1. Comparing distance in nm of label points 7 Å out along Cα→Cβ at positions 4 and 60 across 1, 2, which structure shows the greatest value?
2. Of the structures labelled 1, 2, which one yields 27.5 when mean projected area of the Cα convex hull in nm² is computed from its coordinates?
3. If helix-only ellipticity at 222 nm (-39500 (n - 2.57) for each DSSP H run of 4 or more, over all residues; to 500) is calculated from each of 1, 2, which structure is the one that comes out at -13000?
4. Which structure, out of 1, 2, was distance in nm of label points 7 Å out along Cα→Cβ at positions 140 and 156 derived from, given a value of 3.6?
5. Using relative contact order in percent (Cα under 8 Å, 6 or more apart), single out the structure from 1, 2 with the greatest value.
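What follows draws every value from the coordinates through simple rules; no lab data is involved. Since the structure is predicted, the reported quantities are computational estimates derived from the model, not experimental observations. Cβ atoms are built from the backbone, for glycine too; each structure is taken alone.
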Structure 1
Amino acid sequence: MRWTAGDVLWSPWYWTAPAEPVQVQTNWQQTSKAWQLDEGSLRWPGLGQGGFALYWPTQGGLLRWQIRDMNVAMAPLYANWIKPLTLPGGLAAGLQASGQVRFSVAGEGGLNALRWDLRNAAVSSPNRLLAVTGVNSRGAWSRTGKISAATLRWQSAALYRIPVGPLHADLVVNPQGFHLQQPFTLTMLGGALHFRQLAARWAGPRSGFSMSGDLQGASMAQLTRIMHWPPFTGTVSATIPELQYHAGDLSTSGALSAHVFGGTVRVHDLHVENFFGVLPLLRANIEISGVRLKPLTNAFHFGYISGVLDGDVKDLALLNWSPEAFDAQFHTVPVPGVRQEISYAAVQSLTRLGGGDGIGGFFQGLFLRMFKTFAYAHLGMGVRLRHGVAELSGVGIEDSGFVILQGQGLPRVDIVGYNRRVNWNELLARLQTAMRSGAQVQTGE
């Protein structure tokens, strides 16, 4: 049989005849019980070729079928055969694929068994949310309970434009999904992402992916540059509890804990809707404890501040990774052996952040510049973001203003803000201005 012209619509698929004819060869045998085809073959120009077999009972029973050693190109296979099965607007619907795959499939009613050999493949999304190159994978799956081994390799990858190094993973495949045979490590952001556990389930209420592991020595400079966030330096290490991906959403069963700037950041109640979609929505609560201000302000070029910072960010909501709402409070806590000091440049930065133009007055500024640092008793700030407007607060109230910095000793410097409501974009602009102007002070620490 040859198909030379015309179109075929078999929902959800739609095919157009290629320039060269599609050729199908069959040799049917009929018995009193069934139609049987043992040695069928298919040659589809531009897609690939392989064999197939059918057993079709005529007196009831399920159709048994096989596709044998089908060798096809990934680009047309994904575009014309797999993509029509995906949800419109989802990540899978926008993917592009390349490479070659040889596979065999068998079924009786549903899918019973699959064997594959994927070679030199690549997968990418138009917006670079996901990109994987140099993919090679071999393995087998069976619905009957047989456990088998599989391998997955890639040369490079990127997730949300964050580059990831080579992968070499050995998997155990079972009827419900797969899991790691042994842990593996990926290089990322100049550090390492260690996977202790990685698993998948094909179907059911817990279908999707799950993983746990830890991150070591990731560069914040690289991350902020890639994500177009305010730049700062340093590295971060984190403990990752079980992350779960199901039906487009990402969540965690425990607190994600990161060690940064000598302190700890814990992320609770993390949930990301539409993780790979057009407008992902992140919700979380964040707890910050024991963060050292000296390395933090050095990283942000804010001016020198010494002390220890605690705080929290409640009801955080990021739409497409930009803040939509949160309630944040940050304040210093006295710690034995840690001085609470601030430089003139940092005083200027905090004043600008609070809505002022810096320390006014020629003689006042000249006098304060004579001192390297100033002691303080309390330092803190709160921000409540709703509908693009930030409401500011501090560690105390003075007249109609809010105290950001409460000085101590002589000369004493206090910073009081009076503009409690400010546009969020304007507050970000103030922060960027403060970071650009915050010259560092060497203290000998």
Structure 2
Amino acid sequence: MVNASDKKVIRELASRWKDLAAQPVMRERKRLWKAVHDLEPERPVILVETSSIDGFVAPEELSCQDPFLRAVEQNLRDNLRHAEELGDDLILEPYFRLGWHLDCSDFGVNVETRPATVAKDEIALGYTFNFPIRSPADVRLLKQRSFQVDRPRTLQRKQLLEDAMGDLLPVRVGNYDPFLAQWGDEGWTGMFFFGLTWQIYRFIGNDGLLYWLYDAPDTIHWLMEYMAQDRERLFEFLEREKLLVPNTDNQMAGPRAYGYVSELPGPEADGRTRLKDLWGWAESQESTVISPDMYKEFFLPYLARLSARFGLVYYGCCEPVHDRLSLIMQAIPNLRSVSVSGWADFRQVAEMLGRRYVYSRKPTPAFISGPNPDWGLVEQDMRKTYAAAKDCCVELLFRDIYTVAKDRPRLARWVAMTRKIFGM
């Protein structure tokens, strides 16, 4: 049962969402996103990640008392503020997404996150782990995970939301990312983030990852096979239990990338959704400092194996890819989008991708973050991008900003500046 005050808050926000989602500009933006992903762009598309920005919606702005509805309120307010203030190519669909509640067992070892110690008024962005696998022999401690879906709990929450706002904003249940981190698996993009070296790093640390390539190469292969099988079991579980829905809407189909594309079933598609109908997200940030040849031997085969299960693949996150991009393109024939971070060689990647792939540019967040943004560097970053990639299929995804020192207008300023540079 939803109390009257919480229901009033949720309904007011849902009504605003409904009105914004019905605006003609949303249909136009969908068309533009789809054109980029279809490799027939009319112009670049732009999206800023606001959900990770400290204080974009401050805790004191939230009114709901129920913890679940308070999280829903946070999600609604974040998207509404984004839509009303930034002027980027954000899309609001005329429905609200709710992820299935998944219960996943552990890996057999306790991976502890240890955040950095900071002052009370600072954000703890840095963190490390206890790295429980201390020697190659310790991999015997790892066990096979199991997965379960809690349908009653999920559907109970769906009913709660429908009672509160279902007549305004229908609720869709699927393999969506949980908006409360403690619920379900710690995944992104609807659980289709591969995260192989991401997890192995948490087991053995950077020292283990680098040294064992020489001292215990068979153990690295064992760990990659272990993680690949873990992901395969998860993906197969989601498909077998009929939990999948198309990620070809504004659900993330990569790191903050929308999934609109013509080659895969759309969000209104009828029938059972399969892995082959979806985007997958491959990356290997932790192997960046390892040579392309060793990357090809120890990591790429497992990423390619998982990629083959999906319809289209987004590759990369924050790592540079220019020195191994040709290997990735050969190994993953269904590759569609490639992340181009600030560490990449912009021009080299643009020449390699051409108009055969999406040039998914991640602007450098350090230039705009904190109390004193450097607008000269911010502009230079975008002008270099334009010079390198103006003839490519470009999406501009501004992620990992984390703090703007309560100066939200700088985000809209960046969007306007970028539109001007790219002639939009």
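1. Working: 1: 4.5; 2: 2.8.
Greatest value across 1, 2: structure 1.
2. Values: 1: 27.5; 2: 20.0.
Going label by label, the one that fits is 1.
3. Values: 1: -3000; 2: -13000.
Going through each structure in turn, the value belongs to 2.
4. Details: 1: 3.6; 2: 4.2.
Computing distance in nm of label points 7 Å out along Cα→Cβ at positions 140 and 156 on every structure in 1, 2 gives 3.6 only for 1.
5. Details: 1: 6; 2: 19.
Structure 2 gives the largest value of relative contact order in percent (Cα under 8 Å, 6 or more apart) among 1, 2.
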